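Trainee: Down below are the structures I want you to see.
No lab work stands behind these numbers, since they all come straight from the coordinates. Quick caveat, the model's predicted, so the values are computed rather than measured. Cβ atoms are built from the backbone, for glycine too; each structure is taken alone.
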Structure I
Amino acid sequence: MKKKILLTGATGFLGSHLLKNFILNKFEVVILKRSTSNLWRINDLCKGYTAYDIDKISVFEVFEKEKPNIIVHTACSYGRSNESIIDILKTNLFFGLEIFEAAKKNKSQVFINVDSLLPRNLNSYSLSKAQFTDWLKINKQNIDVVNLKIEHMFGPMDDNTKFLGWLTNKMLTKTKASIDLTTGVQKRDFIFIDDIVEVFNLVINNKNNLNVFTEYEVGTGNFIPVKEFIIKIARQLEDTKKIEILSRLNFGAIPYREGEIMEPLLDNTKLKRLGWVPKYSIEQGIKETLKNYL
C-alpha cells in the first residue's frame, strides 16, 4: 500500500526539509497550513503535495477526505514572537490533540511527534510540548505513536530569529561592532538537518515493528561547547568572505538566560539500534548551511 503522509508545520524549518524528502521518496503528501502561511521555503515544491488551509476547513474533514496512514506532526510555537501562553497552548497542545484525535478516528497507522529534550518546566514552550507528550502516552489506542526528542538541529533555511540565523547575520554585517555573547561553555549536540530527516525515514520504514508508544532521543552523542561551534562558523565565514569576525566575538559579555542547560542529558542507544548513523560532521553541516546565507 502506498504511504500517504499528513504533515503539519511544512512551511517551517524541519517541516520543509521533510516535505522535500517525502516528495523525493514518492510518498503522497498532504500538508496542513494557514492561508496566511509564508511559503518561501516550499514554493519550488508546489506540485508535489496537496495543501489544506486549516483556517478554512476542519482537521477532521481533511482526514475524512484524504485518509492518511502516517502522521508527521512538526508544527509548534516557540514563543519567540511574543505569543501569549494561550496562543502557545493552542498550537503546541490543543492543535496537536486535534490532529491526534482525527488520526485515531481515521484509523491512521502511525503518529510521529516532534518533541524537545528541554526540561518540561524551563519555559512555556517546553511545558506545552511535555504536556502534549503526556496526552500521547495515555491516549494510545489503535495507533502507534513515535515521539522524537530532538537536540539542537541546524541547516539551511532556518529561521533568522533562532540562534544560528541571528549569529550568521550578525557576522556578515559590514561593521566592526562587537558581537556580544555568553561565555559559551554550555554544551550542545549540533545535528545537521539531513541527518534528522534520515531519522524520520528510518521510523517510517520500520513502522510495522513499532510498539504502541516508542520514544527516541535524537542526537549524535557528540556534545561540544557553544563557543567552539561559534568559532567554527566564524572561521569558515572569514575564509569565504575575507572579513574580520573572530576579533569581534565578545564572549562573556552577556549572562546566560534563566535556567540555561549547561549540558543536556541524551541517550541515543535506541536510535542507534534502529540503524541511525549521522553522516555529517559539524564542519560539513556548517559548510552546507552557510551556502544558504552566502
Structure II
Amino acid sequence: MVLANSTLFNGKDATLDRSKPVNTNRSISVYVPAQYKDGTPAPVLIIQDGPGQLGMVKNALDNLTISQDAARKLPAFVVVAVQNGGNDSKGSERGLEYDTLSDRYARFINQEVLPAVIANTSVKAAYPNLKFTEDSSGRATLGCSSGGAAAVTMGWFRPDLFARILSYSSTLVDQQDDDAPEEVMYPLGAWEYHSGKSLIMNSDKKDLRIFLNVNENDLNAGDAESTHHNWVMANKRTAAALKAKGYHYRFVLGRGAGHCDGGVQSATLADALLWVWRGYQPTGR
C-alpha cells in the first residue's frame, strides 16, 4: 500500500517529527489457512508491525485448526500482518498510528487495509470470494510494544470492530505525541487506561477478551511512577483494572525476560490464541 494514497495515514500528519523517516510503501502479508472455505465470512487476526508474529501464528493455525480436541481447536481465521508507517516513538508515523488514543488506526484497518486485501490480484486469484466477517467477535488484533498498545486501543475505541486482543510488552504509558489533538482529552496517552483518568475503571464495561503480557526486564521498568513511563507497572495496573471491572482477561508476567521476548511469545502464543478465541461462533455475516 502506498502511504500517500491513504486518507487516514498518508505520512504527512502535522504532528510528525520531520527528522524521523516515513515509509513510502506499507507491506501487507496475508495468510489464509487451508481450512478456510472460500466465500464464507472469514474471521481475521490483524498483526501490527507485520510480518511480526506471522510465522508463529501460521504454525498454530496449521496445527490447531485440524485439532480433534474442541478445547485445543482454532477457528480458520485469516491473518493480515500490517507493516507500520515508519520509525518509532513520539513524532514518528509508527507512534502516530499505534500510540494515539483514538479510533483512527482501527478505522484504517477496517476501511483501507481489509478492502485492499480483498481487492489484491494475487489474493483474488486464489480466493475469488474472500470476505471478512463483520462480527467483532470474529476479529482479533495482536501486537508487541506500541503494536500491543494499538491492539488495546483498537478494541477500546472500536469494540464494534475488534473484540479479541493480544498484547505483548505493551506501551501502556505516556508515549502519545505531545502535540497530538488527542492530548486535550487524554494528556497522558495510554497511561490513562489504568491511571490518570483510569478509563477502564471509569467507563462502562466493553465486550472484549484481552490477553496481556509484560516482562520483568521490559523497557523503562525501573523508571519512577511520576514519569508515567513505567512499562511493568502500567501493564500490572491494566491487568488489575481489567480484573476489578470483571473483564475476560489473562495476564502473563515473563520472569527474567526482556522487551517483546521471543521466548515468551513462542511459549505462550498458541495457548493465548486458543484462549482469546474461546467461545467464538460464526454468525454468518
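Trainee: So if we calculate FRET efficiency 1/(1 + (r/R0)^6) of positions 65 and 249 (r between Cβ atoms, R0 = 41 Å, to 0.05) for every structure here (I, II), which label has the highest result? Before the final figure, lay out each step's value.
Mentor: Details: I: 0.20; II: 0.95.
Largest value of FRET efficiency 1/(1 + (r/R0)^6) of positions 65 and 249 (r between Cβ atoms, R0 = 41 Å, to 0.05): II.
Trainee: Kindly point out which one of I, II the value -11000 was derived from, the read-out being helix-only ellipticity at 222 nm (-39500 (n - 2.57) for each DSSP H run of 4 or more, over all residues; to 500). Don't skip to the answer; put the middle values down first.
Mentor: Working: I: -11000; II: -8000.
Of the options listed, only I reproduces it.
Trainee: Which structure, out of I, II, was distance in nm of label points 7 Å out along Cα→Cβ at positions 169 and 265 calculated from, if the result is 3.6?
Mentor: Working: I: 3.6; II: 0.8.
Value 3.6 for distance in nm of label points 7 Å out along Cα→Cβ at positions 169 and 265 corresponds to I out of I, II.
Trainee: Taking Kirkwood radius over Cα pairs in Å as the quantity of interest, name the structure among I, II where it is greatest. Write out the running numbers ahead of the final one.
Mentor: On the way: I: 20.2; II: 19.0.
Comparing I, II, the top value of Kirkwood radius over Cα pairs in Å belongs to I.
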